[in-house]
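The data blocks that follow each hold one structure.
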Structure P
Amino acid sequence: MLLLSSLFAGVLALIVVALLTLNILKKSSGDKKMQEISLMIQDGARTFLKREYKTVAFVVLAIAIIFSVMPLINKDIGTEINIYTAIAFVTGAVCSALAGYIGMSIATRTNAKTTQAAKDGLKPALQISFSGGSVMGLTVVGIGLLGLFAVYKIVGGSISAVNGYAMGASLLALFARSGGGIYTKGADMGADLVGKVEAGIPEDDPRNPAVIADNVGDNVGDIAGMGADLLESYVEAIIATIAIGYAISASSFSNIVLLPFAIAAWGIVSSIIGILWVRFGPVSKAQQAMNIGVYVANIIMAIGSYFIIKQVGLTYESYGIMGPFWAMIAGLITGIIIAAVSEYYSSSSYRPVKRLAESAQSGPAVVVVGGLSIGMVSSLIPVVCIAAATIIGYKVAGMYGIAIGALGMLSTLGITLAVDSYGPVADNAGGISEMTEQKKDVREITDQLDAVGNTTAAIGKGFAIGSAAFSALGLITAYIATLSRFAGSKLVLDLSDPKLLSGLLIGGMIPFVFSSFLAGGVGKIANKIIDEVRRQFKEIKGLMEGKAKPDSSLCVDIATKGALHAMMGPGIMIIVAPVAVGLFLGPIALGGFLVGSLVTGLPLAIQMANSGAALDNAKKYIEEGNFGGKGTSAHKAAVVGDTVGDPLKDTMGPSINILIKLMSVISLVLAPLFAKLM
């Protein structure tokens, strides 16, 4: 029943997705111009994802072949890494791609419908936009858990093969997040620097040929990319707990191994209840309604998991029956705290962003430095909370407690991701409202939803990064447990070992080099789009007067080709790096390598994400009429700050969390190979 509960919950999630989708599709998409813009965004997003998935398919196929022929290379290792690992790996990649594509397809259909619903007031607009985000959230947890259930049954509970499922999801997520992030920020920077800074036209102005590419980027980066990212964290938290449970019990179908399936299943039920609360409950403020929905889901999750864990009655070593429950609660609370910290440092409702907006009156350099400062200090509380939750988890349930703490943080991912995915839908709705010149009251509602969306997106990124760190901790713990199982004795990472120290240093460097590759890719695309937008402004007669239409397809094509080219280098580097360290320096050095990348990657990712969000919302705070409003020197300085912050929050920061997870799960999958080197 513990295992079957995941099947029932996954099916329930997809049933709710189908009902939400039918309700969304019945809604009006507005007039012809609104429908035309929405279709352009849909076509651009679909085109990018199809080309991205085709490119990544070659990498997935190559790795699957290597796994399949491993028994021919080494019979001993082939008992752990074989055709079943390859099947699980491909399934993980396919599930991640499918979830991202479905969620993005519905989200791009929801944007114009949200704009149209805004004509009837705030509540209808929030309901339709949040429904679009909910499709993404429930699709991710539903497909992710069903895929894991299917793989577990197919491979007969082979833990090494199941690890391949996490690796497949992680690999796809890396390319989806980094490729989508490079696309969206290259297009966004190009649109802003020429349109807003040089030409002095508003954001989302239909005369700007890069605006459609920018709106497409919101979907491929912040919806499909984020969905793949969090599906990866979700299944990896479950699998890390399974792997450690197996190391403890040596049985694939013991309660300690199957408990994560039941916890994840109840998390889906809790998320659905929270989503229904937001969907049908009273609405006075959009942010408040979604926050209450998240709290409702977390409370129900805590209550239900208490009875599940008590009923299962785990007893191992000297830990109490309820140890896993307290570890899970520590993770759940840590996720709430990280989300609250992200909101405080990125929302214009609080002092940090207001002071940052005020500093824009002194020029762009002061704004940029202030934004970086906010991001740096914002890493303090999340890192301390994750450290505390790790200690609590270990104290109450050992290594198993660390992994189940990560699962606790991600247990209500269905509603957490729904709130995050709402942001890009609201952003696109605001853009469509601007481009179609809707009435003032409609634009005020879409602007309000968009402003809330910026905050929920920042919260989502903070949560994604925090959960990634916790998941990576679980995976590293599972890696050590797996090596210990093969070695026949408990493995200890000793700081006096020079190989461990070398691994720490090399691993600590990787997030910086990786970020450099991504930043370079964004800069190249932005330069090309800037040239193209300038050319069209100059050569298309009547464009600036609004008498001619821009050729948006050229900007979409530039961003697509540039992103696909730029994502391959860093992607291959992240696949090769842990393998090279494990083979040439050994499994101990690889353990240090993973810890080093986590220690530098976590605060760096939080700093980038929150710096960018603070700079973005400082600009929007000025645009609301504060410190002179639009067109002032303060506004121009804030636009420059926002342009600097965009790739930090939407490309580098979120991609680092996938980096630390992917390297950890690759090491876990290949642990049998590295164990032979001990």
Structure Q
Amino acid sequence: MPQNPFFEDWVTPFGIPPFDRITTAHFLPAYEKALPLHVQEIAAIRDNPAAPTFHNTIAAFEKAGGALLRINKVFWNLTGTESNDELQKVEREISPVLARHGSEIFLDAKILARIEAIIDGAEWATLNDEQKRLAERMQKAFVSSGAKLSDSERARLTEITGHLATLGTQFAQNILKDEGDFILWLEKPEDLSGLSTDFLDAAAAQATARGRDGQHAVGLSRGQVETFLTSSTRPDLRETLLNAFLARGENGGESDNRAIIAETLALRHERARLLGFETYAHYKLDDTMAQTPEAVRDLLNKVWPAGRKAAEREAYRLTDLAKEDGQNGPFRKADWRHYSEKLRQRDYAIEDQELRPYFKLSRMIEAAFFVAHKLFGLSFAERFDLPLYNPDVRAFDVTDARGAHVALFLGDYFARPSKRGGAWMSAFRTQQKFEGDIRPIIVNVLNIAKPARDADPLLSIDEARTLFHEFGHALHGMLSDVTYPSLAGTSVSTDFVELPSQLYEHWLLQADVLRRFARHAETDVPIPDALLDKLKASRGFNQGFATVEYCASTFVDLEMHLKTNAAVADPLAFERQVLAEINMPDAISMRHRSPHFSHIFSGGHYASGYYSYLWSEVLDADAFSAFEETGDIFHAETAKRLRTYIYSAGNLRDPKDAYLAFRGKLPGVEALLTKRGLA
């Protein structure tokens, strides 16, 4: 295929995709060639007349589809960061095709029979542990996909898979449309009351990008919304912005997601029943650390009461503060962040605007790199000679203590209309040693408001914590040291994958890190010890709110996937029912309401699995204690175990075994409650 970069050798530095040459027009022709090629490769494995061996079946399957994977890695990363009408059109067209393609492969009973013949055969005893793990994971993938079902059942599963992909794509695009369509214009001087210069610079830049120089615009990215709700002294504008944020995906018309949710849940339930599971939640949790819905509910039931009681105490105090401010009506959702910030200022003599100057984006990036160097010996050298998909993206060559190349790291930090909301880690290339020593290309995506005049943005504590969180995921991908790509990096269960990211957050607020990198934007003076002490003292502040908004989304996710089709025909009514059953506080909203709950409806990865952040938090609270117990937050031997069994090990072993190898014991929920100040 001439002049299509996907079928040429990439001679770029580090083999990075040649983004300067790749256009939307290349994707469909590339898929049209790569998909049949993958089918041929699979057929050669299935129809091989030779007896099944690890080499001709499992290793061959692992190698197949390389051309398709290369395209997918670029395409799906760009749909999240550089979306446009043309790319979305390709996404709508190719999503069901790819889903059906993958489904048909993993429904192939003949390939499953070859895998099982290897597991049950004489060769098994000669394989190493990683080869056995790969074979067992592959067998489970085929069985859980339905390869043991009848022909008619497999055909129906393929239909379901393709349709779910279409629904997930439309769900995500609807949210992007609602976010792009709404802007809160700040047109009067009083509309700017309470907002920082840094925030206003970003709002001015956003207005300019929309063709209105000299004005201020606020969009619906989470960071902008939360900052506005915290700082603005205008309760009417706070209410307008929050209502728009909460209503994403339920505004009626073509971008409304309610029917998509109902159909998605019905199809997922049907799929689970076909595969022999009581509900979709039972199906998804079968291959996790939790294993059962009962285990998830048990965790939630231990955390929820403590979180709700703390939130009630917080609400009483905030209501009193609002009354002092002349607000005599009911305390509203749009008031919480504003008055909690005032309460923090009063109780701890600390405020967001006092902290922000110490948390410059560039310094927080350096801080994340510093911790990685202290723990794992990594160094980061910025490169300016690479083709990148957006001018704002930064690239870093990551090397180890010997100077050897470990990974290429890309940082995409700023919000823009082409980018979906939130923050995440992804890979343009996964680590492996199966076909040579292939080093990964990892990307972190955030949505920080970009200030005007290329200024270095000042971050809130939450934004800095998000940066560290996603960099923890990035390290999980960059430090991967396995042979087979299917086992590499973050290819672990959803309730284990958040451990490396949430654990990494702990180092942000350590004195050794803050004194070095939290330096005032204007004076370059390190954060004062007094302010550092106040910051530490306030760690448990507002944790009732944080626990309630998160757990509420988790309850809704779990219960939706535990019910039959009829029960969730009206997803918003079902959401209200679940919230009523858990006695949800009126002044707090779910962190992700159903119509824009991308974690569980724009794809199935976190469906029935949003609890994973909480499950992993039990682990990360205990894991950081391993360092604290030594008296050294960079303790070399502990860091070595952490790298060996967690960050570098991918899916080489069961998550429980991996954690036991690192820590020697499994934790209880007490460490989490203590960390959140809820004990």
Structure R
Amino acid sequence: MFPGGSDIQGLHISFSPGLTMILGANGLGKTTLVTILYRMCTGPFEISGLSGASALGNTNLQASKLSFRDRRVFANRVADGARNAYASLEFSLGTNHVRVVRRLDTLEIMELKLNGENEEASDESFNSVIRSCSGLPNLGDWILILRYLVFYFEDRRALIWDPTAQRQILRLLLLPSESSISWAESERRVLELDSRVRNLQAALNREEQLESRAQVKLKVGHTVQEQLNEERGIYQTQIQRFEFLDELLPSAESSREEWRLRSLRSEQDVDSVRRELERLQLNHIASAYPSGNVTARYLATSIISSNECMTCGNDVPEFAQLLSHRIEQLKCVMCGSDVRDPDQVDLISEQDFEDFENRLLKLEVAFEEASLRRTEVEKEFDDVMGEYSSLRMTIAQSRARISQLIQLLPPNEQSLQKQAAEISQLRGRLASLKENLEEARKKFEDQVREDMEVIVTYRDDIVREFRDYARDFLFEPSELRWAPHSARVGQLGPLVDFPAFEFEMAGSDFPTPVARTGPDQVSESQREFVDLAFRMALTKIASESRVGSLVIDAPESSLDAVFSKRAAAVLVRFANPELQNRVLVTSNLVDGQLIPKMLADAGILSSSDSRLVDLLRIATPTSATRLLAEEYREVMENLFAPQGMAE
């Protein structure tokens, strides 16, 4: 992302006292650069839930290691996974000088020096150096200072409207190290005991509910046992019947299939003999019409088969029987004369016809019996299958009722006594914990009151410095007022007064300053610069050398032309090299007076000034900066042109 210019590879910045400005376009890595600076100071550690703009609240302030994915935040931004990328940072804590080198793909330490002497290259050694040089008790407090005082990211964490964060920052900045550590330990002790008391109280409540249910079960136990015995008897009968049906079902299904097959075969036999008889009848009809009259044959055949005359439509069964008789005797269907042809040897006698008809009749009777038996066995199978399925559901319901009744059975006397003893132990432990919690609360409250007396000695100086910065930031009269904040430590216990400041400001509807208790009660630009004024005031008062650093990512949003000039003047005043403060500001090349005014007031008169980091020259270009390179370069140069510079 930062290959460097033609004269030198990589990115090299010297943060001299005063202002350092990082300028570029979208996508060139301004926020990435600020994040690298932050991660060089924290390594692969963070306070869980601290990112974002929400209030600190009851966030656990212990630092924990980032997940593997979060540790690869920089590796995921470049194609080669940043496997050969590293960064080094040198910074001072009081009179101590620290140099740290980290891999950017894993944030692993490659080199660590304290005052020029090599230290073990490990996170444990780095954390130890930070604690000893800063006087802070742990890494979590170091991260709080960075987040709420030094780094002003795009996801701003407002300090002035977060009383919980204020009390932690005021503790870290204004109390002696021993008092700050003692406060943190006492508060942590209260929070731990508070959590244990709530968890144990919840466990005791559950056990007492179970005991209450057991007592209810004991009262109804005899009735429940009778119901259970009855239900088990019914269940056993159901199981026996189910097992009988389970054995019967295969034979019932086999019988059903057997009679289905018999019925089908019998039907086929009837159909076969019937077709043969019809063929013989047709042959006889043909013989009865030696002239070959097709129409006469058709009419005779229709009458014989349907007993209906197709000529007049009347029902004539007697005539149909007569025709059949004449045909069987090979006589003319009209006059009854003998028309037998001695050459037709395949014709059968009247007796043969009768034999065929008797055979057909027997087969039809057999088919009817088979169909009847098939219907019976199919019904038997359906009945068995229906009872089998219904009984399966009934058995499942019986099991459920038995299970419910078992749960209603009272425990035995030994179990009840054991349960009562455990509840008694829980009550004793809870009472002891509550006593310890009360002692811890009392100790912490006493300590906070003592430490408040120390913090309040800085009150007027902080108010004065804030007024000095805010007066130049804002047009409306504003004040910082000492307003201790009452809050509980944990979820139980009384309210405790903690050190805190409250912001007041006049407005179009308020001629005198009134409390602005939330960031939504001021404009977006006022919100950011009020919080910056508070940070500046704390930095100036709390630091032993009255020197500090600010890293501000993209402060130019939502500023009108007049307000931009005032904001630029205040930021540059804080960044006065004579005060030894350091201010790092990143910005896009945007219209407006903030950037030109800051550059002019800081004496940065050209893009070649070492205090200006030109990402258009150093960073890997985006498609936009590559295609519009001349326009971006013109905008950059216009920042230093007479018409672009603020007066």
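Only the coordinates and a few stated rules stand behind these numbers; no lab work does. Keep in mind the model is a prediction, meaning the values are calculated, not measured. Cβ atoms are built from the backbone, for glycine too; each structure is taken alone.
Look at distance in nm of label points 7 Å out along Cα→Cβ at positions 471 and 639 for each of P, Q, R: the largest one is in P.
Taking mean projected area of the Cα convex hull in nm² as the criterion, the largest value within structures P, Q, R is that of R. Could you figure out which one of P, Q, R the value 30.5, 95 for Rg and Dmax of the Cα atoms in Å, for residues 175-254 alone was computed from? Checking each candidate, the match is R. -19500 is what came out when helix-only ellipticity at 222 nm (-39500 (n - 2.57) for each DSSP H run of 4 or more, over all residues; to 500) was calculated for one structure; which of P, Q, R is it? Among P, Q, R, the structure yielding -19500 for helix-only ellipticity at 222 nm (-39500 (n - 2.57) for each DSSP H run of 4 or more, over all residues; to 500) is R. For which of the structures P, Q, R does the calculation of mean count of other Cβ atoms within 10 Å over residues 183-190 return 19.2? Comparing all candidates, it corresponds to R.
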